[in-house]
1. One of I, II was used to calculate Cα extents along the principal axes in Å, giving 100, 44, 42; which?
2. Taking Rg/Rh (Cα atoms, Kirkwood Rh), for residues 101-148 alone for each of I, II, which is largest?
3. If you rank structures I, II by distance in nm of label points 7 Å out along Cα→Cβ at positions 85 and 205, which sits at the top with the largest value?
4. P(r) over Cα pairs in 5 Å bins from 0, in percent, for residues 53-276 alone computed as 1, 6, 14, 18, 19, 16, 11, 7, 4, 2, 1, 0, 0: which structure among I, II?
5. Who wins on mean count of other Cβ atoms within 10 Å over residues 309-316 among I, II, i.e. which is largest?
6. For FRET efficiency 1/(1 + (r/R0)^6) of positions 69 and 109 (r between Cβ atoms, R0 = 30 Å, to 0.05), find whichever of I, II sits highest and give me its label.
7. Given structures I, II, which gives the highest value for distance in nm of label points 7 Å out along Cα→Cβ at positions 117 and 397?
Structure I
Amino acid sequence: MLDIKFIKENLEICKQAAINKNRTVDWDKLLRLDEDRRRLIQKSGVLREERNKVSQQRTADSQHLKGKEIRLNLKKVDEDLRNVEKEFNELMYTVPNVPDPSVPIGKDSSGNVEIKKWGEIRLFDFPQKDHIQLAKELDLIDFERGAKVGGYRGYFLKNAAAQLEFAVLFFTFQKLINKGYIPLIAPSLVKEFTLFGNGQFPWGKEEVYQLNKDQMYLAGTAEVPVTAYFSDEILNEKDLPKKFVAFSPCFRREAGSYGKDTKGVYRLHQFSKIEQVIISDNVMAHSFSLHEELLQNAEEVLKDLKLPYRVLLMCTGDMGEPQVKKYDIETWIPCRLGPGDRGLGNYGETMSNSVMGDFQARRLRIRYKTKNGKTLFCHTLNNTAVASPRILIPILENYQNADGSITIPQVLQPYIGKDKIVKKPL
């Protein structure tokens, strides 16, 4: 959430930011409600002063009647104020964050800018198989029984694939713990305020599973509960930044992805994730430095796995409403359809890395006290360190062999106890 004072002082910048992020905001109504809200707050304050003066005077019939009249007027003004504030806050929730000037302007993913690449793309001297065929031949993923039990996009990871998921998640978890990040296992069942807090609501409400009976929701990322960890709290500047690495099961409806990645395990309703979350002070230079740190951590995971990747700077129309700046990391998938679905081999997104400024912290009221005694809103950042089973796709496809086996990445072999996945003898 932006500060209304900032919005009024930078109205044209905020309007352009909403246009660049493909969002519509009723600016005239928002400003009118703010004026109404301020007028009612002032009127409420005046009536409270009058009520206090009357209550301190000697009791008389005239004073009693006047006091009663003031109380009735105050009740009406406070009721009007509650209604106006509710409508005002609902509109404020529709205002997206302002991107950093370094962010490219674009309507969709075509406006994203590649800023770096790493790794050599493997040239196969045999016909390569996609992860679906490999999974079936090596009995790694059961799609049919997954759909029977869990519905559309359901799956069972089996045998070495189940081990691979635990291995890559735990490897990443330990890596970040060794860097000083605080380990958490985060709840996936969350209250509504956490989703407004991280900026998923109101824009992405159709993507979230809701448990109607309990008025609870299933989070699509550990960013949701972990960012809310310090909600309504005031931290000490000396304790910042707070760096977390969190595991959680994740749930997404994928309501807006009809027809996209319908086969395999690229886009699913349920998956597992290791998320990095940082709560920092509100110095933007510090936040951008931490943003690069998060990116480096995620890149190191892919380098350890020896998986080629590229980093994209996301444009305004593809970066999401709460972000000030966002990177996506895309990993090379040998059998992923290329541009225009022509030919094999393409990059697929495996990690996202975002800095939010104080947008989420304002919504969640996460603040800190400076050395000078000031109370300021924190900044928040997050990054997907690794998500599975999506990360299994490039592992299976890049490490396949001519004899149908799959070599296990060297850094994961100690967790699984072997160096290859081979077809079981009949």
Structure II
Amino acid sequence: MIERNNQNQDPWWPRYADRMDGMQASEIRELLKIIDQPGVISFAGGIPDPELFPRDAARQAYEAVLSDPVSASKALQYSVSEGDSDLRAWIVDHMAMQGVACSINNILVTSGSQQGLEFLGKTFISPGDTVLVNAPTYLGALQAFACNQPIYDALATKATNRTAASYRETALSRGSKVSFSYVVPDFANPTGETLTLEERHRELGLVHDLNIPLVEDNPYGQIRFEGDPLPALLALECQRVGSINNSQVIYCGSFSKVFTPGLRVGWVCASKEIIQRLCLIKQASDLNSPAINQRVMHWLAEREFGNQIAKTKASYGAKRDAMLAALEKYMPIDVDWTHPQGGMFIWLTLPESKDAGQLLDRSLKEVGVAFVPGQAFYADKSGKNKVRLSYSLPTVDTIEEGITKLAGLLKAP
């Protein structure tokens, strides 16, 4: 964390707003700077494989968008803050396939789903409010919420004796109120785990009892390798309350994991009142997401979405299988891991005596293998014996090599 009160390091410290105290650099982004060198096998970043990027289709899309004078004028001009109407209409159809009936008035296009999280934090969190998050949870969400100075309480998604009253009372004991709940329901970052149908209904019951919003962050839901798909929380909520405009669930989606993160196109789907509020923040932030990127993404989505899903699932499914097989073959018996049905991540639990941060230092120096220590994904900085492994970027062969080396390090005295 950046220390605001250390004037020896930063002469500007007296001038920074209080909110800067809670902001910190992404441990993953900082790690990527270190490991971007030849010879390092990286399981660190949850980065899409560039071999899957639709380069030829993207070239065609830009040519199609820019070759027509009317289309080019629209793509190179300022745009409405809500987003390109054609792209929003495509997203409406996409959400309908997930059981969510909505209109373009329920959609805001954002610069990646990360911007959606930032805007939701600004909309719902006042300093000192309590936000319910899983432990562990997505590091980017903690960063997106940080400037609003929240307090966190661990959201229990498994069967638990915690009730809405207990969350409310814990917040009150801190002089706080519960602001909203945040979950990644499918193949979560960092654990790779998926909420069961029972757990989804339990989460909906909790937020209704607390009368708070539930932020459903779902960038990985399309990348399922096995098992039957589960309904989105927003779909279950719409069944429960009859209409998206009565919904307490706010859905964040993204094209980054299926197409390319370089275009930075995501969306928020929610009641029209919430979308209107978010649109005000969008206007104050960047006016609108780049119009040309939206037009290109619409072209790609209309023509290539199914193909991209199939390619991504086939590639990452094979890599997941390779990593699970290597873990089973080489890891010590006192190491456990998750078995995701999709997504990009496997979550390791090391013996309590192991410190993943210290292990990373040794791993980089001695065997050239990178991963993310689990502590980064806990609001309270616990989880020292946890490790996140991503299988999306390395090849099948390097996955086995890297796991073999990492396992050897864990077995060494």
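Here, each number is a calculation from the coordinates, and none is a lab measurement. Quick caveat: nothing in here was measured; it's all calculated off a predicted structure. Cβ atoms are built from the backbone, for glycine too; each structure is taken alone.
1. Values: I: 100, 44, 42; II: 65, 56, 52.
The value was obtained from structure I.
2. On the way: I: 1.23; II: 1.03.
When Rg/Rh (Cα atoms, Kirkwood Rh), for residues 101-148 alone is calculated for I, II, structure I comes out on top.
3. Values: I: 2.2; II: 4.4.
Largest calculated value belongs to II.
4. Values: I: 1, 5, 8, 10, 12, 14, 13, 9, 7, 5, 4, 3, 2, 2, 2, 1, 1, 1, 0, 0, 0; II: 1, 6, 14, 18, 19, 16, 11, 7, 4, 2, 1, 0, 0.
This figure was derived from II.
5. Numbers: I: 21.0; II: 16.9.
Between I, II, the highest calculated value is found for I.
6. Working: I: 0.00; II: 0.80.
Biggest value here belongs to II.
7. On the way: I: 1.6; II: 3.5.
Going through I, II one by one, distance in nm of label points 7 Å out along Cα→Cβ at positions 117 and 397 is largest in II.
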